[in-house]
Structure 1
Amino acid sequence: MPEQKGPKPRKIPMRMCVGCRAMKPKKELVRVVKSPLGAVSLDRIGKMPGRGAYVCRDAACLARAQKQRQLERALDTPIDAAVFESLKKTMNDE
């Protein structure tokens with residue numbers, strides 16, 4: 001008689017932080033999204049339409065992504081400094 005196995009463990013989706021380039025579980029990262037209209041914002045639920053990039057919940061990673069223009073490259077759009085400031089502020093509020 002074959003041995004009964006329990007349910008398979010669920011696969012945890014992994015994403016790469018554009019700042020530190022570390023692979024982490026999706027739930028530990030924040031998604032920054034460029035909407036189809038071109039507006040850049042934080043995606044709190046992870047399901048907003050548009051092109052997305054992931055960043056650690058750390059201001060240092062966001063600063064590194066800004067300095068090296070990694071977020072701009074990932075979203076394929078220029079990002080104003082004011083947008084980065086609002087992202088930092090929103091990230092700190094979470």
Structure 2
Amino acid sequence: MNKAKKVPMRKCVATGEMKPKKELVRIVRSKEGEVSIDLTGKKSGRGAYLSKDKEAVELAKKKNSLSNHLEVPIDHTLYDELIELIEKEKRQS
């Protein structure tokens with residue numbers, strides 16, 4: 001009687017889709033107000049999840065989803081970093 005392992009699901013703040021946590025990238029705001037990309041998914045602070053998809057990142061930028069969710073202004077360089085990260089992952093797979 002092996003029990004199937006539960007897959008943690010998270011919602012993308014841009015598209016509103018529920019996806020497995022591993023298919024999303026976490027952006028975290030620390031107590032100091034610093035916003036960073038959390039590749040481990042374990043940093044402390046308020047987190048928001050985005051699909052690992054260029055269109056989702058651009059939609060989040062357009063709708064200002066990350067800024068609204070994390071309650072701090074988001075620098076546009078973060079979106080560029082996210083797109084670079086996603087493209088790098090696609091090249092590796």
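Quick note: the coordinates plus some simple rules give every number you see, no bench work behind them. Note that the coordinates shown come from a computational prediction; the quantities given were computed from them, not determined experimentally. Cβ atoms are built from the backbone, for glycine too; each structure is taken alone.
Could you figure out which one of 1, 2 the value 29 for percent of Cα pairs over 22 Å apart was computed from? So the calculation was done on 1. Supply the structure label, taken from 1, 2, corresponding to helix-only ellipticity at 222 nm (-39500 (n - 2.57) for each DSSP H run of 4 or more, over all residues; to 500) with the calculated value -8500. Going through each structure in turn, the value belongs to 1.
Computed over structures 1, 2, distance in nm of label points 7 Å out along Cα→Cβ at positions 18 and 58 reaches its largest value in 2.
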